[in-house]
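Scrolling down, you'll hit the structures one after another.
Taken together, the values in this text are just the output of simple stated rules run on the coordinates, not laboratory data. Keep in mind that what you see is a predicted model, and the values were worked out from it rather than measured. Cβ atoms are built from the backbone, for glycine too; each structure is taken alone.
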Structure 1
Amino acid sequence: MGRDLELKSGSWQAVVSPDRGGRLRWLGRTGPAGREAWIRPLQSERGGLVGGGAARLAPPSQVEETTAQHVPDPASFDEPWQLTQQMPDRVTLMLHPRGPSPGSWGYQASQTLRLEENRLEWTLCVRNLSRMPMPARLGWQLQFPDDFAEALWLDDTLDAIRHPARGRVEIRDPWCRLASLSGAGGRLVVVRGDPPVDTLSVERHPTRASVQLSAMTADTPRLEPLSRGEERVLRLTLELLPPKGPGVVRGTADPSGPPSAPHPLPEP
């Protein structure tokens, strides 16, 4: 098992594991109360990995028989990624898998994570190396601590979903590419996806203490396969906004009064 990679920027820290599918194992900061996780830490549970964040590849929900062999294996993203560049606040990993038979699928992927003060930028690039169009969805899956289910803003209506029930799933398809999750004590995560990312799914896990967010490219019928030699570049940004002051909870006015709009979001 290879070593994990640590990124630092001010009081913020991220840990990336190339051998575990290039996953984000931990993201948070060191404050007066010690280490504070803003992503649910990655851990092994019943033979599988739970928590953290990961770049994801998924097949279309509908696949024609004639194109099935050109759909890449989603599990190929879980293979070890090769480190190509490392700096104190940035890391780039690369993956180069191919299908089991000639004429099937093949691609080259790279991901770069860059940590800044109160900000994580995650870029994913995938190039189709096969001779035929490659039907695939691309994006990310992130798991946040359960306290971020306090309030969710998932579209441009600014209508908050407060304390969703366990097991509740919210889907935005198409998505406005801007969402925020408010945690206890006033923590706020603002999620931005650049085109072609345009679908969002958020679920409060039925039993685990986590909120799972998936941001992906379009599914059938809007899915656009990667043509031969085409490279698709996706970018996801997390703005990590700590509380402004003691006892201030973003997205609320007075605890006894009606809910207000969330804290103003940072400009793009």
Structure 2
Amino acid sequence: MQKTYEEIYNKLLPVMQLIEETFRKTKAGRKPKISDAQIATLFILSYITNTPVLKLAQFLIHPKLKSYHIFRKTRIKRIYKILRYYMHSRVMAVIVLKLLRGKEIKLVVDGTLLPSASLSRAKTQRIKRFAGKAFWGKRKRRLYSEHYKREVEFEELCYGVLVMVVCDTDGIVYDLWFHPASMNEVKSLKLRVSKGFWLRELLKRFELIGDKGYRHCEYVKVCESKEEKAHRQVVEGVFSWLKRFNYVSGWRKGITLLTYLYAYALGYSFFRKREVLSCA
């Protein structure tokens, strides 16, 4: 398995180096200990191994690397651009391939709350990751009650962010973003459409489906049939993996969160574990 991960790293690295060249600005000075292309590759590998990026860097590159070699804000912004460019290029290739094969492309939109701190810590201590009332949100949950012998719906508080995902019916992520947890999903989608050229172009060409919460949104077709509802469930698989990184990442800034989200979306879309294991 270790050999397989190293093979994936060595295959991904040349691609990231080509993308890095497109964004590179000539600068004088000492060569960095670890390049942006290497860090971008490690972020995607973090999804596959469920291991923090720093540990991967120390294992695959050099044992004396420190967190400040990787997680400086200016550097993370460059990593985010590389991952976003890579996602868009891979998605374009998927779209062309599906259209050539005559497959219908349907996009699914949904959102989930991603906690950034426990409730007790958020109430009693200063939160460095995010701060403000906007990051307090409520979500409805259904759990089976042994006392009532049925599912009981209740609301619970959450401190974190609202993560929005647009993917196709095969689970390939086309776009994602986040807003404070208190924001409504429909409002979040409308803001993204108004500011995001990439999502606007996707909506011009493909149908976007969602649950009944998007009933009053002009961009989304609400799922009515059982077949459409089954297609919409694909996005839950994306969310299940996006939530896992929060336990191992140790992120501190919003741009780092976004970089991790893009890396995990890329890993889930194109490097799923069953495909990695089949190559071993």
Structure 3
Amino acid sequence: MLTLGATAAVVAGGFAAVPAAQAATTWQAHDKNCRTVTLIDGSSAGSVCAEVQKRVTDTGSVTGYRGRLTVAPTAGNSLKPTTFSWSSDGILNQFCAGGCAPQTSAWSSPWSPVKTFAGSYMARGELANDDRFDVAASWSGWSPIADKCVTYTAGKVCVYRHERSYREIHQERAKLTVAPSARNWMEPRWIRVGIIADGTNTHKTRDLCDPSCTKHATNWSTTVIRQSSGLGTDNEVYASAQVALPSGEVKTIKASRLTS
């Protein structure tokens, strides 16, 4: 006889079917970033930390992220937590309904609601003299912005531009891939990522011929990353690379997008 609320499934041989086990999850450290908050006279008002954890299944899959702020004021000072946000949605959330009181001793916020994809977690607050502080942890995945592929007799060359949030920093990345055809090679010379803003071209270039150029006869890739500079009113974001071919030609490939 079954008790009220219990269920069973009878299968061949008279045994009850066992439900599939649910994947166990644990919260693990992902990123923590701390900084010292200073007053106008240069003295320390305390430290603030943004911390992000990731939710991991027993098979190693990451299924979520959560963040929190901790503050540790120095003696005689206070730190007032205000809001937090994620780069994935940009929505400001208050730490405390109606506003937090100034904290004069160590304090930790509750963990944020779980985000199902990675992003940068930014926490903000105020000092007693109305100055503000902010601290960020974690990062988003690389988002595709522009790409360009060209096929030559010697093989295929692709250049990609990606962007992401890394803590409180916006980063840009260029990626170069070469796929030489049979019995051919390609010789990457350089890769670059940059922005043309109001006619000014700022960029970061990685010299792939330092100390010497390398001929690749199999698939190969590389990247260069930099912190984004400020944008003007007329902007082109791009990634580019130069590759030498067995024919003696040197080709420059550029992937770009206008942002204004």
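Here are some notes:
- Structure (1, 2, 3) behind the derived value 18.9, 65 of Rg and Dmax of the Cα atoms in Å: 1
- Relative contact order in percent (Cα under 8 Å, 6 or more apart) from the coordinates reads 13; which among 1, 2, 3: 3
- Comparison of 1, 2, 3 - label where mean count of other Cβ atoms within 10 Å over residues 155-162 is highest: 3
- Structure responsible for 17.4, with Kirkwood radius over Cα pairs in Å, for residues 67-202 alone calculated and labels 1, 2, 3 on offer: 1
- Origin of the derived value 6.1 (distance in nm of label points 7 Å out along Cα→Cβ at positions 43 and 219; candidates 1, 2, 3): 3
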